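Asks: Just below sit the structures, each encoded as structure tokens.
Please treat every number below as a calculation from the coordinates, not as lab data. Since the model is a prediction, treat every value here as computed from it, not as a measurement. Cβ atoms are built from the backbone, for glycine too; each structure is taken alone.
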Structure I
Amino acid sequence: MTEPTAEALKPLKTWSHLAENRKKPSEYEIVSTKTLFTTGNPDAALELSVDLPMNKWIKRYRSESPLQHEDWDAFRDPDGVVYRSYCTQRDSDEDYIDGLVSQYSDMGHDAKLSAEWLAQLGSMYTPMRYLLHTAQMAAAYLVTMSQASTIANCAVFQMADQFRWMSRVSYRTAELRKTWPDAGFGRDERAHWENDAGWQGFRELMERMLATYDYGEAIIALNCVAMPAIDQGLKELGARAAERGDTLTQFLVEAQLADAQRRERWTQAFVTFVEAEPANKAYVNEVIAHWSPLADKAVQRYRDGFAAAMR
């Protein structure tokens, strides 16, 4: 038996995977890097039998995805967001939104909305909680299938943002119903989502998104195509609200789009990261080209839906 050397017994100054860094690790590096346990064995990610259905699933749709990188753990979130900083920032954001909603409620804002705009809100805004829920579920899949904890963390916070805004739309639905109890708010949204022409483009886009299992295609299609399309829909909603004098909806949309900027930053960083592998650039472009027509159709049908809602 070989006795360990004094050097081997010397305690590390930091975690072993950060020991080679020349500077003190940041909070982000400590709590975000190399925390997944599912990446050690591509044949048995869950450390159970290779015949376990979920192990087969991860191997097929993650390990064998066309999107590959020699060191997934090298990815870094450009904003360095961790749970603590996310909660601190979002708490501040929620305080702003709470104040905004409270102020407009005290002003009797909803009672001043026109019948035409109420019809459009009921058809094109309050059903949006269904769309945002699909975006949340799609982001949750990325969390489950991510190749590195630094990527999974970005998807977690993206998922949380969708949940926050889904909740806000639900809250506004209840407020509008309180002021206009006979206008269908809180009652007709599912029928609008399932049947109105303005939503069918997004329904098709996101239903196909939720049935996309390959990790590489899922992350590129969602963050490079589907989410920007949803952002375009939100911009259309905000512009329509401004035209109708509904400044509360306008400001809520602007706050939601401000959240989207963080998603855009980490997505751009991710694309730059994977395209450092030459074979990935063509694949990324292929996925975007395949999904873009669906997204373009979704945005156009949503825009057209505002006119249809007034008939």
Structure II
Amino acid sequence: MARFLARRLAHAVPLLFIVSALVFLLIHLAPGGPLAIYLSNPNVRPEDIERLRHALGLDRPLWNQYWSWLAAFVQGDWGYSFSDGRPVASRILERVPATLELVSASLGCALALTMPIGVWSAVRRGRWFDRLATLASMIGLSLPAFWFGLLLQMIFALALGWLPSSGRATPGTNAFGDHLQHLLMPAAVLAAVLASSWSRYLRGAMIEVIGQPFVLAAEARGVPEARVILRHALANALGPLVAIVTVDAALLVSGAVVTESVFAWPGLGSLFTEALARRDYSVLMALLMLSSAAVILFNVAADALHAAIDPRVTT
């Protein structure tokens, strides 16, 4: 196991280096820039623009900017935001709790839906429940997340008035109930999207395992059906599900961009859209590197969990 994980981690460093170089190049080649907002202001003179460009280091060669940024980033200096001058690390840290809260609620709800739906669909393959679950999964996978979020806002916020349409809490209110009401719709959107795909993975893995000789032998010995399904079949079908859940969790932790934007949820996803609109290079690079690192590390964690469930994957 140690050698297996060491091989995975050894690939992470050069991969992060390549990702950082490509992302840095693409961001700086994109039209516009962090000073574009000043160009349309008639009160800002060209010499002021040049002074700002020099102060921010944007007049240096691109390769020089990259190496300076990389050296500082590795040492923990993520720079300052071009939009408000605040440290990038501070801007990110203040958004992390909201994202972790949304991710935790979404993953919990998604798993609560995935396990019974996936298992029961496999056990009752081809019957009415399986067909209904398949239809619901296809609908969940086909609907864009932003459209589903807007639909929930129209129904539960505008038409019925049961839930707030956006934000994390009502200004001036710190009640748990108010906080929970703000969390329900964005968590429901993410949970529905995740459960739609996860339940299909679990169903397929369960169907494959149920047909294995050791499961058929357990049934032939008269082992109760519930024990066969939970102890023999489900335990051996969790490997693929663990892998996909871990990878999706990494993507959510790095920021559920669309959902957070629709519901004005103050997390890393909405921070990314704000920084992208303003071409805030420092914030964008920090967020993209954190996202890349999270995906790589969660992939390693997924491999480790899969190997713990099924030691054959380490060979």
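Asks: Rank structures I, II by mean count of other Cβ atoms within 10 Å over residues 152-159 and report only the one at the top, that is, the highest.
Replies: Looking at the calculated values, the largest one is I.
Asks: Suppose you compute distance in nm of label points 7 Å out along Cα→Cβ at positions 24 and 248 for every structure in I, II: which one lands on 3.5?
Replies: Derived from the structure labelled II.
Asks: Work out the source of 13.4 here, i.e. which of I, II gives that when mean count of other Cβ atoms within 10 Å over residues 104-111 is computed.
Replies: Value 13.4 for mean count of other Cβ atoms within 10 Å over residues 104-111 corresponds to I out of I, II.
Asks: I've got another one for you. Determine which structure produced the value 85, 56, 33 for Cα extents along the principal axes in Å, calculated from the coordinates; the candidates are I, II.
Replies: II
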